[in-house]
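Student: Next up: some structures, all given as structure tokens.
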Structure I
Amino acid sequence: MRKQRGVTMLGWIFLLTPMAIVVYAGIRLTPPYLNYYKVVQAMQQTATQFKNDETLTPTQVQGALDKRFDTGYVETPKAKDIKVTKNYAGKWEMGADYEQTVPLFGNLHLLMQFQKQVPIQ
């Protein structure tokens, strides 16, 4: 007698269901991460723009960030949510600290927290 080999249909369902959930979660998480990288890029470009500017004000930085967010299609956070402060060494820095919630399915959501500090030197 020959023994049956291979995976049954029920076995395939148990194998593919967790993989499908992980792939779906990855698809849902990609846009917020791409948005975060746009925020970081805009902050770094703005820091480069204002490098060695002695008459820098937080309003100027947020105005420049707002323009970069508009051209880069950044929806979250807004430029006014980026904190521009002086650090302990007396240098200006920008800080983004925000959360984003992504619905997965039903009432299950994924919460992502983003934090980035960019010094303006």
Structure II
Amino acid sequence: MHNHGKKKILAVVDDLLFTVKISDAAKRAGLEAEFVKSEKDVMEKAAHEKPLLIILDLNNNSVQPLELIAKLKSDGDLRHISLIGYLSHVQGELKQKAQEAGANIVMARSAFSQNLPQILKRHAGVR
């Protein structure tokens, strides 16, 4: 049941500014961005749609980010999905915990925002 149409990314983001940035950058990279609000939705959509990438705002209050990362990375079918988390640059402890939980990349919100087009192009296979 792989979606061979558009390549998809999932984003667990509730900040409107980042929602718009991710949507725009995804379109330019030829990707479809879908925004999900709950851990259940992330797990179901990740299993069903096999996205190229999951973007997680580590300060999102609608999910438990560290638990979600651990769940995704402990699932044999989902662990290969790249997971990028972003957070405030002053949250060093949270960054370390997210990396220990299995996030592929954890970066400061400003660096994520600045590098988003390149990150998405890389995952889309666009040079």
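Student: Here relative contact order in percent (Cα under 8 Å, 6 or more apart) was calculated and came to 23; which of the structures I, II was it taken from? Please report the intermediate quantities before stating the final value.
Tutor: On the way: I: 23; II: 27.
So the calculation was done on I.
Student: If you work out mean count of other Cβ atoms within 10 Å over residues 29-36 for I, II, which one comes out largest?
Tutor: Details: I: 14.5; II: 18.2.
Top value of mean count of other Cβ atoms within 10 Å over residues 29-36 goes to structure II.
Student: Quick check: 0.96 is what I get for Cα Rg over 2.2 N^0.38 Å, calculated from one of I, II. Which structure matches? Before the final figure, lay out the partial values.
Tutor: Details: I: 1.65; II: 0.96.
Label of the source structure: II.
Student: From I, II, which structure was helix-only ellipticity at 222 nm (-39500 (n - 2.57) for each DSSP H run of 4 or more, over all residues; to 500) = -16500 calculated on?
Tutor: Going label by label, the one that fits is I.
Student: A value of 3.8 was derived for mean projected area of the Cα convex hull in nm², for residues 13-68 alone; which structure in I, II was it taken from? Don't skip to the end; give the middle numbers.
Tutor: Details: I: 4.9; II: 3.8.
Clearly, the read-out refers to II.
Here, each number is a calculation from the coordinates, and none is a lab measurement. As the structure is a prediction and not an experimental result, all values here were calculated from the model. Cβ atoms are built from the backbone, for glycine too; each structure is taken alone.
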